[in-house]
Structure P
């Protein structure tokens, strides 16, 4: 099999239109973007393309929102300055919603701690990459930028802060 045979076409929008052949794969995987998917349509598509006994794995990172001053300060910045952070946060998948995705089959899960070491520039980029955060020109951008710099300077060690995550892997059969 060629690598090109494994690629999903660019026209495959979300998880419910892969254009893969029926019963053609052994493992369907999806990452962080799963919260954008229509779960019922995606499940139907995965069942269609999986061979009998096929597996599904959903892998995503949950940022820790508490545990130390940096994690708590970062969350406070998102809550205080995020334009629609609450709505976006509410759309994330919970293990309960994912377990429902696997029904009538059982879902198993595993959690792995991981982290990112961020410089000030990387931290600023991380925050600005979120669609719900003020961008240059927004009335709260300058104040938010100062708050980020303050959080960094209060918590950095060796020019870095540590963003903590739990990598959650939910997996099982889909029938």
Structure Q
């Protein structure tokens, strides 16, 4: 059965898109050390991302932009990004496994698996590609919006990020649907 693993990155940040990936691993090529992207070093994620892209049967990225997040909420935007990733796959999977508790609305049988990024290699692979993609975008945003230090905190609500927001205000890539008072 051709199965795609799906995961998203970027639900928690204050800025930037939510990025999802869908991956169909090649059963004839084993990629060692696939695990939740948060458990890997930056260097290891980069290496594994290239391995996944090179040796998988198919992979795709889906996204939901800041405006969509603010309009439909981060949860719905995450599901939308996952749906878009699955729809972009060059091979139609017969089944989809998703990290978490909810599946996107797709016309393919699917199952949500809590901690799937730690249990299912295809979901781990999706987690890695999504994280590497989003992190690279946040580094690029750092060049366009100097002073926000997106390359270090990747848009997450760190103490330093909160201080910068108080000083500079919101950038065009900040989500308007979060509260500065909570920082």
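All of the numbers you see were taken from the coordinates with simple rules; none came from a lab. Every value quoted in this text rests on a predicted model; they were computed, and no experiment measured them. Cβ atoms are built from the backbone, for glycine too; each structure is taken alone.
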Legend entry - volume of the Cα convex hull per residue in Å³ - structure with the largest value, from P, Q: P
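Give the label, chosen from P, Q, of the structure having the highest value of mean count of other Cβ atoms within 10 Å over residues 149-156.
Q
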Inset, instruction - Could you figure out which one of P, Q the value -11000 for helix-only ellipticity at 222 nm (-39500 (n - 2.57) for each DSSP H run of 4 or more, over all residues; to 500) was computed from? - result: P
Inset, instruction - Can you spot which of P, Q the value 1.00 was calculated from, given it is FRET efficiency 1/(1 + (r/R0)^6) of positions 21 and 85 (r between Cβ atoms, R0 = 35 Å, to 0.05)? - result: Q
Inset, instruction - Could you tell me which structure in P, Q was used to calculate distance in nm of label points 7 Å out along Cα→Cβ at positions 141 and 157 as 1.5? - result: Q
